[in-house]
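Multiple structures follow.
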Structure 1
Amino acid sequence: MEIVRRTGIQVTGDDVREVDDAIIVEDHVRLFLNGEYLAALVASPDRLGDLGAGFVVCEGLTDTVESVEVSGKDVHITAPVRRDVQLEMESSGGYRVLGEPRPVSSSITVTADGIRAVTASIESEAWKKTGGVHCSVLFCDGELVTRACDVGRHNTVDKVVGYATLHGLDRSRCILGCTGRQPAGMVAKAANAGIPIVVSRAASTNHGILTAENAGLTLIGFSRGERFTIYTHPERVPEVLKQLEKTGR
């Protein structure tokens with residue numbers, strides 16, 4: 001991940017001083033699918049192969065990727081496409097393919113401590129240095145397999161899903177952890193990738209929760225320290241359901 005140094009004037013109350021800050025680099029990346037232009041993304045210019053592979057999977061265009069080639073800031077993806085492409089831009093500047101996400105089918109479960117472990121792993125050195133990136137992590141069979149940071153929260157999901165796709169991991173046995181909030185477009189990415197559990201340190205939106213409910217995805221928000229909130233399909237966290245039954249709350 002590319003970081004540069006920039007000077008500024010920092011004001012704290014009556015104290016004024018010059019500072020030398022670490023600043024994250026953003027760039028424009030173009031994606032091509034089967035030789036045709038697909039989309040332009042604002043992204044951190046690293047792990048572009050993972051970004052391209054993950055984007056086409058997370059937008060429900062394909063389940064598998066045959067190859068990815070990166071030429072400068074152009075990413076060329078070859079994959080069997082499942083449907084016509086119709087992109088719309090979201091309020092955050094990210095793209096999503098129109099249509100309902102795919103239903104998620106997975107029997108995996110997670111404990112409360114497992115959710116806290118996912119949350120604890122999300123923090124990154126890039127965020128500590130710059131404060132200017134989002135981060136996503138992917139756990140498979142209880143183990144952290146990849147972490148990605150980017151200026152865009154959508155891109156972090158694409159990068160970890162792309163990694164899983166290119167390395168042949170079973171995404172139905174994975175848990176996605178994110179720093180970013182979870183509107184419908186973010187939840188749809190995980191659902192299209194077949195990931196059954198999403199843990200976010202941030203909030204969701206009403207449409208994000210509705211999308212997770214309809215897709216059969218377990219959505220967990222506000223995961224910070226000991227606290228988290230399960231919004232949909234709590235059956236994948238049976239330990240918590242048992243505790244709820246005991247307390248009767």
Structure 2
Amino acid sequence: MLPVFAFSSPLFSWFAVLLVLAAGMVYSVRTGKLTIPGAATGGLLGILLFLGAGFTGLALLAVFFLLGSAASAWKRPDKQRLGLAEANKGRRTAGQALANAGVASVAGLLSWLSPAHAPFFQLLLAGSLAAATADTLSSELGNVYGRRFYHILTLRPDVRGRDGVVSLEGTALGLVGSALIAGVYSVGLGWHPGFGWVLLAGAVGNIADSVLGATLERKGLLSNNAVNMLNTLVGAGTAALCYALFGPL
């Protein structure tokens with residue numbers, strides 16, 4: 001199932017898209033979920049996702065954003081007490097928006113530019129957002145519900161909230177996030193093996209994020225935004241590898 005592309009879309013579709021994005025931007029700024037530059041960046045990313053995957057692309061971005069915002073806000077006083085709350089009261093910046101959805105937006109643009117390969121790029125789009133969602137839920141909710149915390153490489157007990165530290169509960173919640181993204185992708189673009197590939201992409205990206213956190217980020221060689229972008233790139237790469245090995249869809 002191919003998306004609705006920019007220049008063949010009915011005028012009312014673009015009106016609806018721009019209206020929804022504008023409303024989302026205003027709401028996000030007024031509720032403190034995004035900075036003004038972050039909201040503007042998110043709006044641009046939303047347009048690129050719509051170009052490449054139609055309303056499904058927007059739905060995927062919305063699910064990631066809503067789940068991430070809810071997870072960040074969940075039990076925030078407890079996180080603040082433990083020193084685990086995000087800086088800037090959880091308000092996402094333009095850099096964070098690009099780190100989490102930049103790879104997906106590039107895949108959306110490539111899908112629009114190359115309609116013959118749209119299913120492939122749409123798969124990458126979903127895989128990257130699955131990885132971003134899995135990372136956000138596993139870290140934000142894992143810090144709340146995790147019971148035992150381990151270093152991702154040594155599997156030795158480690159400090160909750162440190163880079164590269166995981167919990168069984170957080171990993172499971174991240175997998176749930178990937179499954180939700182895979183479900184939205186499949187509802188919008190068709191049920192096929194891509195569901196499993198997107199689910200796997202989210203899990204692999206999440207693991208890669210933890211490994212990078214335990215190594216390069218702990219040493220100060222990579223920023224959190226850089227690690228998050230690499231996480232989404234690994235998610236997209238995993239989806240691409242599945243397509244190459246078992247595709248086409």
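Each value in this text was obtained by applying a stated rule to the coordinates, not by laboratory testing. All values derive from a computational prediction rather than experimental measurement. Cβ atoms are built from the backbone, for glycine too; each structure is taken alone.
Numerical summary
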{"item": "Per FRET efficiency 1/(1 + (r/R0)^6) of positions 136 and 192 (r between Cβ atoms, R0 = 30 Å, to 0.05), the highest-valued of structures 1, 2", "result": "1"}
{"item": "Label whose coordinates, when relative contact order in percent (Cα under 8 Å, 6 or more apart) is calculated, return 18 (choices 1, 2)", "result": "1"}
{"item": "Read-out helix-only ellipticity at 222 nm (-39500 (n - 2.57) for each DSSP H run of 4 or more, over all residues; to 500), computed value -8500, structure in 1, 2", "result": "1"}
{"item": "For distance in nm of label points 7 Å out along Cα→Cβ at positions 80 and 112 computed as 4.0, the structure of 1, 2 it came from", "result": "2"}
{"item": "At a computed 0.9 (distance in nm of label points 7 Å out along Cα→Cβ at positions 72 and 224), which of 1, 2", "result": "2"}
{"item": "When mean count of other Cβ atoms within 10 Å over residues 104-111 is computed for each of 1, 2, the largest belongs to", "result": "2"}
{"item": "Ranking 1, 2 by volume of the Cα convex hull per residue in Å³, the structure that comes out highest", "result": "1"}
{"item": "Structure with the greatest value (metric mean count of other Cβ atoms within 10 Å over residues 144-151, set 1, 2)", "result": "1"}
